[in-house]
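> Below you'll find the structures, each written out as structure tokens.
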Structure P
Amino acid sequence: MTMMNKRTLLLLAPAALLTACGFRLRGVPEFTFDTLFIAAPPSSTLARELQRTLDGSGSKLTVLRDMADLPKAQVGLELLSEQRERVVVGQNASGQVRELQLRLRVKFRVRSSTGAELLPETELLQQRDISYNETIALAKEAEEALLYRNMQTDIVQQLLRRLAVVKR
């Protein structure tokens, strides 16, 4: 066996093992419906990110947000609440805050166009711990904003996976 054949064999062996175990990259979600109405306040950043993600996913799904388009939707996603929490979990001996826990709670439900409940009211929760120091408050504020954005992206991905299993 030549050196080139051995090298090729070594490069292809991990790929062969991964395909043999059933591994495959997560692709574009496939939905059993063609139109989705997202009922959420216009100020909801989560709803905007969900719409952008669905529009950019390459699927055939049409996302509707205008109330006039509600009758056209086969499925409706209602964002019941979107709540950000900031909880003190650690203090030093003099009572100064040293650690915070950031939480993002989202409640939603999914209904068909006839009003049948496809997914009951569900709450998704993401939380992150963050250290705090008042001398660098601006930097910590920026870090909080970044963590909230990351939690929101995680919740959008969870919503996509849950929508993908909905049967009309």
Structure Q
Amino acid sequence: MPKPITTDYPEYFGKYINQVTEEDLGEAFKNQLPKIQDFLQSINEEKANFAYAPGKWTLKELLQHVTDTERIFNYRALAIARKETSSLPSFDENLYADNSNANARSWKSLSNELINVRRSTEDLFKSFSDAMLQQKSTANNNSISVLSLGFTIIGHVYHHIKVVEERYL
């Protein structure tokens, strides 16, 4: 399934979707998993507790944020694919990070969780028919398609890898 058109997602999701070079969602998922695994393995436990400035997330909190966001976007994709008509709620990423307990966990545990969530994400999106991928509804008071959520999930990971490379490493 090719990349979504700009009318299929909120404008601010464009910064994520535009980071995905592949035009096919399945190919993009397939290509990203080894990159995620390599990235996670490149960070040790000591570095994982680092925050680049006071009040900023540690790498552990950032990784938990990526996992939490992927789960939330998966729920949105599932609900929209199943033709949910209620507007799906927003979430406060800082509130989630503050209450994640990420810093009490090991980097390995957090990394394994993201890999497991990603494999589940891939299975979820493989289960959607073309019609389901094109299905649109409302999340956080914005119209969005299931396909757009898939590309956003991938781009969100690339966005945060770039943030880590620029500010944490």
Structure R
Amino acid sequence: MIEIEIKARVEDPKIIERAIIKLGAVPTGIENQVDTYYNAKSHDFKNTDEALRIRAQDTEYFLTYKGPRIDAISKTRTEFEVKIADMVNMGNILSSLGFYPVASIVKKRKKYALRDLIIALDEVRDLGNFIEIEIPAKNQTNYEEKLGSIFDFIDNLGISRSSTVRESYLEMLLGKTG
């Protein structure tokens, strides 16, 4: 799957939330997420622009691999995710293969849907508030068109295209602490 995504920092989430709803987005839920990212000496994801994580989302768990970003203006990348039953044993498997935890990102995510857009307002511990808008796609067909619809949406919210952020939450956190 390709995850076509744009992210931007949000100063006042309540104002953005009202604007999202005014544009017709429908709330789809609130999730509490803890993402633990992994790295390995033999495969340094910082150098390859990839990511491997275990996500605890309320009472469910997921293993996710994200490939390198495919353009210079968004966070679009290949993503593979599987639901797992046992987060601890998955961590043990990764450790046995030479992967080690790097950091955990803790966030509260309010989700919305509008046509094919998935909108998330994230409150990220130690980093602040963000909006992420994405369109999942099976391949890169109509990629530019889908990315354009995300940019049109942030334009309608009054968010400047130049204020979008390509860094992941992990990169931000490690840049802040490291």
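A short reminder: the numbers here are calculations on the coordinates, not readings from a lab. Given the structure is predicted, the values throughout are model-derived calculations rather than measurements. Cβ atoms are built from the backbone, for glycine too; each structure is taken alone.
> When you work out distance in nm of label points 7 Å out along Cα→Cβ at positions 92 and 124 for each of the structures P, Q, R, which one comes out largest?
P
> Assign the value 16.4, calculated as Kirkwood radius over Cα pairs in Å, to the correct structure from P, Q, R. Display every interim value, and only then the final one.
On the way: P: 19.3; Q: 16.4; R: 17.0.
Considering all the candidates, the number was obtained from Q.
> Another question, if that's okay. -8000 is what came out when helix-only ellipticity at 222 nm (-39500 (n - 2.57) for each DSSP H run of 4 or more, over all residues; to 500) was calculated for one structure; which of P, Q, R is it?
Considering all the candidates, the number was obtained from R.
> Who wins on relative contact order in percent (Cα under 8 Å, 6 or more apart) among P, Q, R, i.e. which is largest? Kindly include the intermediate steps, with their values, before the conclusion.
Numbers: P: 20; Q: 40; R: 32.
Ranking P, Q, R on relative contact order in percent (Cα under 8 Å, 6 or more apart), first place is Q.
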